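Just so you know, all these numbers are worked out from the coordinates, no wet-lab data involved. Treat the numbers as computed from the prediction; the structure is a model and nothing was measured. Cβ atoms are built from the backbone, for glycine too; each structure is taken alone.
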Structure 1
Amino acid sequence: MPSDPDPDRDAESPISVQPLTFTPQPKLDRALEMGWTAWIMAARTVGVEPVASWMAQRLGDAAMQSALLDPIRTILGEDLDERAIAAAELGELAEETDDLLADALWDGTLVTGRRLDEPEVIFEATVHLAAIAEAHGDLLSAAEYYIGFLNWRREPEHTSEPEDVEVAFDEIIRLARLDNAPEAVARWEYRQAEYTRLLAADDERAIEGDWERDHAPYAAWE
């Protein structure tokens, strides 16, 4: 995996939605608009308790503040495994009321999963980020999350559950159909068929590394 000069940088651009709740921490609100990297940097300067208070208010339940202290402390800490778990838990919680916050937290989960080279974390974050993008009508961005997962999976020594690769292909094809991109549908169906053929033949390329003859990264349609 290529080295990353900024290990907390956003894996993808944040979704363009307006915050649902105005809070007493404008610094955190502004940072959230800019995505995971800006938000976590701002959160570290603000501190655990103010971040917990801010997040509880964004989620519409001030009484939740004490329950948020430990996961937020974990997110701001150095243990990447624990950070991925905490960010995913809070991302799921935020999806109920605040897509902008959920998007940033799932992006943080994705960034952390990539740093860990942990396929299950990467795929889970991908699914949630794509769902948020699709819910806001951005079909192309939703597909790009799955394409990003496949490109990560195709890197040397990377592996994942073959079912996750198949799901990624299925979702890209579905989104291309919804986006009225028939040429993209045909192209991605062909790619999936080639992968499925290798998997059925127990070809090691379907399990680890790049299964394509052309090693250029996949790209979305325009």
Structure 2
Amino acid sequence: MKRLSSMIFLTLILSAISARSEIIPVPLDRTNGWQFLHYRKIPANKFRSTTNGLEIAVTNSAAPAVFPLTNSPPVAELRASGTISGSLKVPSDKQGQKGFDDYTVRIGLVVAGNRTLSRPEKITAADWVKKLFALAPPGTGIGKIHFFNVGTDRKQIGKSRTHPLSDLMEEKIVAVPDSSGNFAFTNRLSQAMKVVAVWISCDGDDTKSSFAVALNKLELDIKPAARKK
């Protein structure tokens, strides 16, 4: 009986361990594995990896940094923190509108899906769009990019939208910087999503703004794989 109780206890411990999620840090202190893209006719940001993280310099510019993930892990939570130096030239009540669609930080999860580019789209689409869809594993496509944005006013937190220029992009404002420019957020997803890449955007092209972002932590909480019965 004592041996049986020990076996049951061991089974419960092993089950608890296997149910724990895995925290995967996205590497910010090196450029290996990153893709730094460009938008057509828009000056590009400058990226630099340091021991403190990924530094992004914005001067009337915009450009994404993309980190592809292997095997499209099921992400349940996103955690990020960093510091913003400088500010956007945008009133909080106009941020996101035409002519003011700039955010100091947008961190996106590129989710796997079924949408692919048609043959004409493969010819006419912008390079960044082609590279976005190229992130999908063979035989699959892209669902959406779920962006989590740093806004300018606490009243914005919780606001969400489908981006007016593309139904591929869903945005939610999850944080604002404090008086020293520091920001941090943890965003638990309503359900785990298979993510093919992390997409970071810092934009100042609409509002002709100059600022710098130092992203010092970016972590993904991976849901454990279902156990086979």
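When distance in nm of label points 7 Å out along Cα→Cβ at positions 68 and 116 is calculated, the result is 1.6; to which of the structures 1, 2 does this value belong?
Answer for the origin of the read-out: 2.
With FRET efficiency 1/(1 + (r/R0)^6) of positions 84 and 140 (r between Cβ atoms, R0 = 30 Å, to 0.05) as the yardstick, tell me which of 1, 2 scores highest. Write out the running numbers ahead of the final one.
Numbers: 1: 0.65; 2: 0.30.
The structure with the largest value is 1.
In terms of mean count of other Cβ atoms within 10 Å over residues 92-99, which of structures 1, 2 is highest?
1
Work out which structure the value 16 belongs to, where relative contact order in percent (Cα under 8 Å, 6 or more apart) was derived from one of 1, 2.
1
Distance in nm of label points 7 Å out along Cα→Cβ at positions 28 and 196 computed as 4.7: which structure among 1, 2?
Attributed to the structure labelled 1.
As an exercise: helix-only ellipticity at 222 nm (-39500 (n - 2.57) for each DSSP H run of 4 or more, over all residues; to 500), calculated from one structure in 1, 2, equals -21000. Which structure is it?
Values: 1: -21000; 2: -4000.
Attributed to the structure labelled 1.
Comparing structures 1, 2 by mean count of other Cβ atoms within 10 Å over residues 100-107, which one has the largest value?
Going through 1, 2 one by one, mean count of other Cβ atoms within 10 Å over residues 100-107 peaks for structure 1.
Where does the value 19.1 come from, among 1, 2, when mean count of other Cβ atoms within 10 Å over residues 108-115 is the thing being computed?
Structure 2 accounts for this read-out.
Can you say which of 1, 2 returns 1.4 when distance in nm of label points 7 Å out along Cα→Cβ at positions 76 and 148 is computed? Mind showing how you got there, number by number?
Details: 1: 2.5; 2: 1.4.
Derived from 2, not from the others.
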